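Peer 1: Below you'll find a set of structures to go through.
Only the coordinates and a few stated rules stand behind these numbers; no lab work does. All values reported here derive from a predicted model rather than from experimental measurement. Cβ atoms are built from the backbone, for glycine too; each structure is taken alone.
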Structure 1
Amino acid sequence: MKNDLNEEDVDLFAIRTLSEKTGVNSVTLRAWERRYGLLKPKRTAKGHRLYNLNDVQRVEAIVHWIQQGVSVSKVRSLLDKGASLENLELSNEWLDWQDQLVTASCVFDEYKIERLYQQIFSQYPTSIAVRNWLVPSLDKLARLAAGRFCETVLTACLSSRLMTLKDQQKAAPKVLITGLLGQRTLWCFVAAAMLNDQGYSCAVMPMMTTYQELNELVLGVDPQGVIVFAEGEFISNIDDSVTMMSSWNRRTSVIGAGFWVALQESKSVLAKSVCAYSEPLEGILGFALSKSY
């Protein structure tokens, strides 16, 4: 049944705005409402959801509990009770999901991997799903063929997700996510999913063959920001790579352990608009936390 709007209901906004304010995507917000009753939005006459600043605070509280390791299914009771972290029994749900992904990958069960992806990414913000589920699971799979299989399936899932969001984010700041052929393709799409949650429009193009070709791509696409997964040729030509990326004059995160080490050993200096990171998750979050270009 739809909630009625009262005259005193001011400063209401749509689910897209709530997503932008909290960094939690709309799919997850709807799942929290439908499955767990965590949110109770008002409705317009046509049934569109409307939220206010109290909902922003509630979503932030939900994210806080989830970050502490609490299962989303248990968050509502904690919020209702005003519970604290003291003596809180944390969930083993993430460990179970990790084991399920590893098992499914080892038997090359594409359908099971896709189901796990849909279940987890619909219930949790992308950054939490990546940190608590994806990264630990891939670490367990290491460089096994099963790990490559898992990465391929998840890349397809995240690519499909990106395509469904394109029309919704045409007016959002554009970020180009790229790298040379075969370098960190899965992480390119992970970065896009995480930045989509933060209100960015992402273009993923990881298949450049040389860093000069990548330079042409950046100048042609003309994004406000760039994330580059940099290994291989970027390291062997680090001075030229640094000069090139500094010349873009765009907020840029360069991600790659080898590149980061080579940069420390070289005399090259990055422009203020460019930051280098050794770890993918650190680099993506570093970019997301900076709203300036």
Structure 2
Amino acid sequence: MFRIQLKGKKAFIAGIGDDNGYGWAIAKALAEAGCELIIGTWAPILGIFTTSLKNGKFDESRELSDHSLMKFAKIYPIDAMFDKMEDVPLEVRDNKRYAALQGYTISEVAEQVEKDFGKIDILVHALANAPEVTKPLLETSRQGYLAALSSSSYSFVSLVKHFGPIMNPEGSVLTLSYIASEKVVPKYGGGMSSAKAALESDVRTLAFEAGRKWNIRVNCISAGPLRSRAARAIGMIDSMILYSKNNSPLSKDLTADEIGSASAFLLSSLASAITGVTLYVDNGLHAMGLALDSEALQKKEPATV
């Protein structure tokens, strides 16, 4: 039986801010495989996250199969909207949530990670944001649309650009997408569907470019809905979860651990020939072309003679 083994490997995971998202589940799966974890937390919530961690709020979620607690080698503040400090507007630099922080742009974090840990083996992009996500596309402003692409798509390109040079050959990169990249999901707005489509396209291109340049793999998981903090901002996550359960080939709740397990596989040497792939981990919902709980299916067909 194959067993995922990542002992001696180092992973940088960008986008962990609590213990109920896919980023956390991926971290935990990697920890179970023996990987050393380095994480980046969105700069404005760094204090809240580190305080909660110190006070034991996440201890139950941190418990591994051997009853030890998942540990983070270091936690960095990161804001993936900015590549270098010159990009950060003065109003952001002077904001009280940023004023006490240093080195939170992508290039600075990559540079510091290399100084602290040397080369890494795994890079995970588990972040997305759209300030106007509750607005239909027709009501989304240009600024809101571009912000969604910058935070949710280009941030991935930038992470690969800056972390690629500090990754060991045969390393692996992973990002997270959603079926709205290719099918209409009403109320998933603000440019987020466009951002996810761009993200999946970039995965394929980066798989080629980063593969040839640094000999690293780049993949994506298209995950089903989860009631994470980020997903709750959409406003209809419970309905999306119910719809998925009612209409998927596997009629069950999707768990964060299932995303974690699939991620650990893609990030391990067991997937050494897999790159440029968007893998659906959604109980099969992506394969369906008909909603089984549709009112139209409940109507009786007219009798034929």
Structure 3
Amino acid sequence: MRIGINLRRPEPHYRDTILGLLEAMHRHGLEPVMGSRANSWLKKQGGPNDLEQFANDDAARSLDMLFSLGGDGTFLRSVGMVAGSKVPVLGINLGRLGFLADVQSDKIEEALAHIANGRYELEQRTLLRLEGCDTEFGSDTLALNDVSVHKRDRSSMIAIHTFVDERFLNTYWADGLIIATPTGSTAYSLSCGGPILDPSCGSLVITPIAPHNLNVRPFVVPDECTIRLVVDARSEKYLMNLDARGATLLGQRDILVRKAAFTASVVHLPDHDPFTTLRNKLNWGLDARSTEPPQ
């Protein structure tokens, strides 16, 4: 099995972990293929000189699996690299929280044993596609977590006219608006008061950011809907974000957000449970009175 290794921001203290990962992969009969940037960095750190490498996203799409080494930002980028190819992604957390990158560095050996023996599951996660911003984003118009629009710098709030399947929903007078997938419901949308969705839900969340109208709340819609946004900004400039990627937009235009025609394939090891992740990573429901539930 040829497994790519994507490392977005190499840090000196990653060296020993990565070398240990490579050695363990060889022991388990897994063939590592390093991203070219990470491979160049590793050579400078005294790593091996004979590793196979992949140079771009097209090459990554020919792999059997992709390991994302880092935090959740690296995981989001890794998913984008192989989007549409059905290459599954496993997140190995070298960052802090690691909500999406859920394999901890001290569990790498165990994770590789599971993968080598085929003891893992693939979960399909919804992707969003943005339309109407081709000049700013080119072909890179997919998001796993969310699409969001924001006011720019210290400018006044913006008005976001929002339509769902061409039915007018609301005009949000706010600092911005988030459209989140179930995956993204535990990210930016949650911090703005949005609900948490089970990853298997076929829904999207529309969440305002610091709304001026206090009687508006997050709204859940079916993920088969097309959401159209038209933004009024006093400065005529505003920001559009796809996960961690952003661009400045100018003037009114129709911005369409809809579910992509394909999904992201995420690797989960045995005993993975999203509710357990919520409790362990977000302290979901933490209470001094909590006890083990009855079996």
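Peer 1: Taking 0.95 as the value of FRET efficiency 1/(1 + (r/R0)^6) of positions 31 and 255 (r between Cβ atoms, R0 = 30 Å, to 0.05) derived from one of the structures shown (1, 2, 3), identify that structure.
Peer 2: Attributed to the structure labelled 2.
Peer 1: Name the one structure among 1, 2, 3 that Rg and Dmax of the Cα atoms in Å of 20.7, 65 was derived from.
Peer 2: 1
Peer 1: Here helix-only ellipticity at 222 nm (-39500 (n - 2.57) for each DSSP H run of 4 or more, over all residues; to 500) was calculated and came to -5500; which of the structures 1, 2, 3 was it taken from?
Peer 2: Answer for the origin of the read-out: 3.
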